[in-house]
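Asker: Structures incoming, each one as structure tokens.
No value in this document is a laboratory result; all are computed from the given coordinates. Values in this document were obtained by computation on a predicted structure and should not be read as measured data. Cβ atoms are built from the backbone, for glycine too; each structure is taken alone.
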Structure P
Amino acid sequence: MPVKYLGLAYILLSVFFASLMVILIKYLSDSMNIYTILFYRGFFGFIFVLFFFTKVNLNILYTNRIHIHFIRSVVNALALYFWFTSLTLSSLADVSAIGNSAPIFATLLAIIFMKEKIILSRIFAIIMGFIGVTIILNPNFHYVELGHYYALIAAVLWGFLVVFLKNLSKTENAFSVIFYFQLFLFVSFGILFYDFIEIPNKLNFVIILLLALFGNLSQICYFQALKHKDVSYISPFEYLRFIFLTIFGIIFFYEYPNSGTYIGSSIIFLGILTLNYNVNFLKKLGLK
């Protein structure tokens with residue numbers, strides 16, 4: 001495959017594996033609590049990473065930025081907690097639509113913390129993102145599901161995470177990033193929520209293994225996509241997750257989104273496209 005298409009291939013694979021993982025989480029949530037799912041997600045994800053190290057040099061784990069890995073892991077663990085919990089409380093389509101606002105938050109955070117240029121189209125994209133999320137939450141705010149709030153918190157945390165990952169991608173490799181995160185995830189949840197962790201039955205055990213595998217593959221592909229392309233390039237393709245999960249939600253869980261979800265998600269997508277167009281335009285002018 002030509003190098004110029006690697007970024008696209010990696011993000012499409014990442015979205016596909018992430019969608020499969022979400023379906024399995026939704027299924028498991030009927031019989032297992034969220035702390036159990038997160039613990040095993042981290043534990044078996046860590047085991048899978050160890051298998052990779054039989055084929056590579058362990059020196060790739062060496063880093064001078066362990067503090068960044070730690071902060072990133074904390075943010076990622078919190079994001080997963082709110083994201084997984086939102087899946088148990090609201091429909092796949094609603095959660096996915098709100099989650100798609102993460103690139104908008106990433107842009108806002110990059111402006112605040114990384115001193116990126118304040119450009120009109122970026123401000124427009126941020127405003128569009130907030131409008132889209134508001135419509136999904138319910139314009140009248142008569143009743144907003146708790147899962148929607150959790151999904152919104154997760155989206156903000158994903159925004160922070162994208163900034164951290166882009167920073168780490170400049171010096172670190174995918175295996176070390178995932179290794180330190182999986183280690184932190186299962187150790188921290190194992191210690192903090194030991195009394196809540198359940199022993200899965202045979203079927204759930206197999207599903208957890210697949211969940212961990214898909215999660216790892218999604219992270220590896222996403223990290224590799226960041227190495228080949230800018231965040232603004234790959235972000236619009238993440239919108240495919242909404243399409244996948246909406247279809248899966250209808251087929252497997254009989255969840256039919258309302259019109260507000262479709263309208264709001266379309267507005268968010270328009271904002272993401274604006275970000276992508278703006279960065280590409282600046283590159284052509286030699287300003288980025």
Structure Q
Amino acid sequence: MIQDIYPHKLINHYDPAKKADETSLIIVIRDGEVLVKGDLFPELRNLGIGKEDLTYLFSLEDENDYFLFDVTGDEEFEAPEGYEFVNIRAFRRSGTAKKYRVFLAYTAYQLARWYRDNRFCGRCGKRTFLDSRERAVRCECGNVIYPRIIPAVIVGITNGDRILVTKYKTGFAHFALVAGFTEIGETLEETVAREAMEETGLKVKNIRYYKSQPWGIVDDILVGFYCDVDGDDTIKMDEGELKIAEWRAREDVELQPDDYSLTNEMMKMFKEGKA
């Protein structure tokens with residue numbers, strides 16, 4: 001999955017004492033784009049900007065610290081020679097970018113949007129400032145804002161040696177599993193049962209946790225579950241959201257073109273008889 005970057009290890013604890021030097025790596029974000037040369041991020045010395053413009057992001061055990069420079073809306077910023085802005089989704093799908101750099105770009109993009117969206121307090125409207133101890137922004141009115149993380153479930157509904165696969169009506173073109181966001185006041189297991197019913201008309205039982213995944217492109221934490229169909233296995237597809245919902249035998253499961261997503265790993269585990 002996208003976060004499986006061994007032998008690298010992300011150290012994402014916020015450290016306000018971290019200061020950039022000329023060789024610090026800078027992830028430059030502009031709207032939904034990231035600045036790269038191939039799959040390399042620039043160093044501070046490549047950019048000609050001041051250290052005061054940077055926000056500490058995270059570190060890798062075997063590389064320098066990473067800092068954020070968000071130029072969204074800055075029409076005067078010029079990319080240094082050899083570097084270009086690349087759509088962050090295209091960066092993931094390029095097939096040439098190292099997985100750990102894709103993961104870092106996604107995580108930086110998530111934080112860039114959060115910082116940008118919380119420059120002003122939602123309670124009183126005043127300008128916020130960085131907390132001195134943790135990853136948060138504060139307002140003088142006392143409001144404290146932490147990065148937003150949205151829980152969502154990925155649901156592998158099994159029926160003996162078959163699994164229910166779907167395709168969305170619009171957007172993502174490859175096969176996927178039932179998925180959906182957790183509502184206020186709802187457990188993850190309740191989300192699994194509700195989404196299964198809403199998207200496919202199926203009751204489920206034996207709900208069991210598999211694995212989780214950060215998905216920073218949309219602020220999600222994805223939580224994977226397998227479950228069994230309970231009773232009637234007739235699919236009543238939500239035609240407003242899906243264009244395909246069908247049972248597939250293990251050998252007929254079509255995987256996605258890369259190994260980044262929790263959804264794909266869950267389908268692969270079932271296909272190989274490991275789920």
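Asker: Suppose you compute helix-only ellipticity at 222 nm (-39500 (n - 2.57) for each DSSP H run of 4 or more, over all residues; to 500) for every structure in P, Q: which one lands on -5500?
Answerer: Q
Asker: Right, next: When distance in nm of label points 7 Å out along Cα→Cβ at positions 107 and 243 is compared over structures P, Q, which one is greatest?
Answerer: Q
Asker: Looking at structures P, Q, which one was semi-axes √(5λ) of the Cα gyration tensor in Å, for residues 11-50 alone calculated from, given that it came out as 19, 14, 10?
Answerer: Computed on structure Q.
Asker: The value 33 for percent of Cα pairs over 33 Å apart was derived from one model only; which of P, Q is it?
Answerer: Only one of P, Q returns 33 for percent of Cα pairs over 33 Å apart, namely Q.
Asker: Of the structures labelled P, Q, one was used to calculate relative contact order in percent (Cα under 8 Å, 6 or more apart), giving 17. Name it.
Answerer: Label of the source structure: Q.
Asker: With distance in nm of label points 7 Å out along Cα→Cβ at positions 19 and 267 computed per structure, which member of P, Q shows the largest figure?
Answerer: Max of distance in nm of label points 7 Å out along Cα→Cβ at positions 19 and 267: Q.
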